[in-house]
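Throughout, read-outs are computed from the coordinates displayed, never taken from laboratory work. Keep in mind it's a predicted model, so treat the numbers as computed, not measured. Cβ atoms are built from the backbone, for glycine too; each structure is taken alone.
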Structure I
Amino acid sequence: MWEYKNGNYIVKILDDGTKLRLSDNPIPELPESIDVKITNKCNAGCAFCHEKSTPDGKSFDVDLAYKLFNDLPSGIELAIGGGNPLECSRDLKWLMRKCYYKIFNITINAVHLDDLDFNPKAIGISYKSELHDKIKMFVDKNDKYSQCVIHLIAGVHTFEDLKRCTKDFKRILILGYKKVGRGISYYNENIEKEIQTFKQEIGHYFNKNIIAFDNLALEQLDVKRYFSDKKWDTMYMGKDGEFSMYLDLVEKKYAVSSRSEERFDIGDLTIKEMFSKIRQI
């Protein structure tokens, strides 16, 4: 589906989402994926929100986003989130049209599914158990146009939620619990207990669906122990900041990841210049 040169190697992304790096020692000049926050506005009111989003939160400068993204190679993945990115749907759709050959992955809360009026390449849906049937109806209808991925947070969601999701959804992303923002005060013993249940039981579900993890979940659940070193090397996409970075276009900051306390001003820097600084941290 996509192919581009990045530093000393070639990146290929297949139709099923599989990413290949054609090099024994890839040294990137650009991030292969960028976690992009475009708004801090959201009315979902999640008590664990690591971005501390609110209904009156601010949104991004679309001209700055275009300036940063337009010259990136086709195939670099832009993971768009918030807040609720649909709060700036008009600017987002304009940006997607102008940067047509970039891969836009939009993550929204299940409570906002009715507000989605366009079809990105991939849709991440933050799961709510009480909306399971509604999510299933949406996925069944839209998965032929866009890859729908169900997002579960280990600890916030229970292992029973995961088992239920594996019956109805092909693609699941498990996120680690972030003790950042409102996630600090929301954390409790029940959260930790659920994380430990995920850690103990997750190995039984690797062959049932396409299950992926963010780096924090890989650490919290010790996923590596289920694989040989050789197999792990073919699957692991690298630590935060190695092939990826975070952009907060609301505050105009960049960082290694969304849970990084150390953040830097974007200023007049390009993505390439920001990423070079990140790789030196």
Structure II
Amino acid sequence: MSEGFDAREHYTKYEYRIPMRDGVRLFTSVHVPKDASTPYPFMLLRSPFRVTPYGEDEFSGPITHTDLFLEAGYIWVRQDVRGRGLSEGDFTHVTPHRPSKSGSDVDESTDTYDTVEWLLHHIPNNNGRVGIWGISYVGFFAAAGIIDTHPAIKAASPQAPVADLFHGDDWYHGGAFMLAANFGAATSFPPEAGPPPKVVVPFDYGTSDGYEFFLKHRTIAELNALIGGTNAMWDETIAHPTYDDYWQERSIWKHLKNIRCPVLTVGGWFWAVSGLEKRLVA
């Protein structure tokens, strides 16, 4: 990346609410190159973490991957998945794939398909080619989005994607309940949709020592008293301690079929970092 790249100088930002086949509208931020001398491909990222900053005049600060995509000359598209950020609809944790769909049935594959279709017809000066990528939980949406791939999606890169939260990822790693990872994720993942709060108040652990915190709150009942009933991610995880239908239908790897584009999956050695642990290793 060359020094001094200014996204505002080279890009115009637009915001849309793209309708899905069931009528739900998904908030989508689109950065379009100002140079219209050549058509450009799309790069799409779909996220449950709010695609801030909101506002067509608001550009994010320097972010390495964003700046690289912009400098390379993509139409850079970021979208709040349904029920998150400024998107409509209900959020479902690790959305189950629905292999048999009809009418207005939706999942992440249909939301991705409908998004791509809308972009192709409404964003001028595109070359009809789409790339999709994401890391970790965002990587899940990249992987789920290429099932029954839209013909315009020419490449995808799910990087360390969530694939099976019970057997292989951070919730029940190999079936073992990951206490610190679960509690840290639940307290740091905002339970509500809508714009970000003006002041972010992190969960108060009362200590910088994770071992001390969990010695003080030894039982699930004690932890439930802190966040139970107000955080669906935590409540659902606690309610399903075995590999039951809840987890099985969320194992996206079982449904990776009809993928019609090259896929680069990026992984690495397992390392789970909870919200509290992040502060301890920072």
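Between structures I, II, the calculation of mean projected area of the Cα convex hull in nm², for residues 34-137 alone yields its largest number for II. Taking distance in nm of label points 7 Å out along Cα→Cβ at positions 18 and 258 as the criterion, the highest value among I, II goes to I.
One of I, II was used to compute P(r) over Cα pairs in 5 Å bins from 0, in percent, for residues 122-217 alone, and the result was 3, 13, 24, 25, 18, 11, 5, 1, 0. Which label is that? The correct label is I. If volume of the Cα convex hull per residue in Å³ is calculated from each of I, II, which structure is the one that comes out at 148? Among I, II, the structure yielding 148 for volume of the Cα convex hull per residue in Å³ is II. With distance in nm of label points 7 Å out along Cα→Cβ at positions 26 and 90 computed over the structures I, II, the top value is the one for I, the highest of the group.
Of the structures I, II, report the one carrying the highest value of distance in nm of label points 7 Å out along Cα→Cβ at positions 74 and 98.
Working: I: 1.9; II: 2.9.
Largest calculated value belongs to II.
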